Structure I
Amino acid sequence: MIDNVKQAILTGKLKKIEGIVQEALDGGASAGDILNAMISTMDEVGDKFQRNEIFVPEMLVAALTMKKGVAVLKPLLAGGETNSYGKFIIGTVEGDLHDIGKNLVALMVESAGFEVIDLGVDVPAAKFVEAIKENPDCKVVGVSALLTTTMQAMKDTVAAIEAAGMHSQVKIMVGGAPITPEFAAEIGADAYTPDAGSAATKAKELAC
């Protein structure tokens, strides 16, 4: 039954996933086992994306399918043992209104087992700092910039987290079209990821 759930995510059966998850539960599978199977399936989806075996639309549908499946499990998971990596704060920097890449990263990271706190777009550095203060159990922060003109805002955001004394609490991941590993290192970020699939993998590494 769990194999059916995994297959439904891999093939993006968005309209059927809730029934398939319910069938697995009715067949005796635990909510925790189903969730962990879903998470490992999304790892597989991320790997396929990085190998160019699938593309953004397929990855997006798989992530949305998983999200819908998790909604069936949520009432059963409250207080239970799940493969959770803690909280992940994400936002697009001040002056930048792009959200498609950020939203896909948020979906993939959530699928990997994080609780995602999405600050949205055009997020001032101070708001990132405030969100970290409000979520002391947060382990990873994702900062997105899609324009060369907002790369400075990314630098300012990392500097603000550092200045607030919070870089010891959280790891900072950066990404976006103009961002490079060299720029990430230069501004003091902990990691750069080129796409949503690798972002989910890297977030898990940083949270451990």
Structure II
Amino acid sequence: MLHLITNTPVKHKISILRDKRTGTKEFREIAGELAYILCYEAFRNAPCAHGSVESPMGLTASYTIDENEYVFLPILRAGLGLVDGLLSFLPNAKLGHIGLYRDEETLQHVKDYYKVPRDIERKTVFILDPMLATGGSALAAIEILKEQGVKDINMICLFAAPEGVSAIESAYPDVDIYAAALDERLNDSGYIVPGVGDAGDRLYGTK
């Protein structure tokens, strides 16, 4: 299921990212701010423990999210650009990393780096990637997690193309996608239009 977050502050920040004049520092900061907002929306109905806390004026109800139950899994390298924003929301969440590349002969994504918590199969996992374009990397990451027994998988991205959303919904309809923009299409090179160009290059100044 696609959860599209398009309130006015999000539209404002998305417009800054789209602007080709936006520099690396500002692009990185805005990406992190959007990740925070998307995380807020993703956790809107998250389960929490009920208890009590004593305020200066007396005892009252308390609600606590068990942050240890969540894993953020950025797809290297661009997914790293969302991590700080998410950890500012849930600083005690676990952090994994996954690196993927496409085999030029088979055109399949191959895992070349993978480091996650040992008990990841019992966690709620959020795959992070600023751009959901063809969906190839996301599908590969989901497949790897499924093979490990992970049942609760979600994705946080900034920009999504209809082609990528459709690919995930067709293959894994149980995966929720949280995005700040659903763009028009992919071009012949696989870039999202209008998009932001190469998010990794713009995050790290390597364009």
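Coordinate-derived values only; no laboratory data. This structure is a prediction, so every number in the text was calculated from the model and none was measured. Cβ atoms are built from the backbone, for glycine too; each structure is taken alone.
Out of I, II, which structure matches 1.7 when distance in nm of label points 7 Å out along Cα→Cβ at positions 71 and 87 is calculated?
Source structure: II.
So helix-only ellipticity at 222 nm (-39500 (n - 2.57) for each DSSP H run of 4 or more, over all residues; to 500), computed for just one structure, reads -9500; which one of I, II is that?
Only structure II yields this read-out.
When relative contact order in percent (Cα under 8 Å, 6 or more apart) is calculated for each of the structures I, II, which structure yields the highest value?
Comparing I, II, the top value of relative contact order in percent (Cα under 8 Å, 6 or more apart) belongs to II.
Tell me which of I, II gives 4.6 when you compute distance in nm of label points 7 Å out along Cα→Cβ at positions 31 and 151.
That value comes from structure I.
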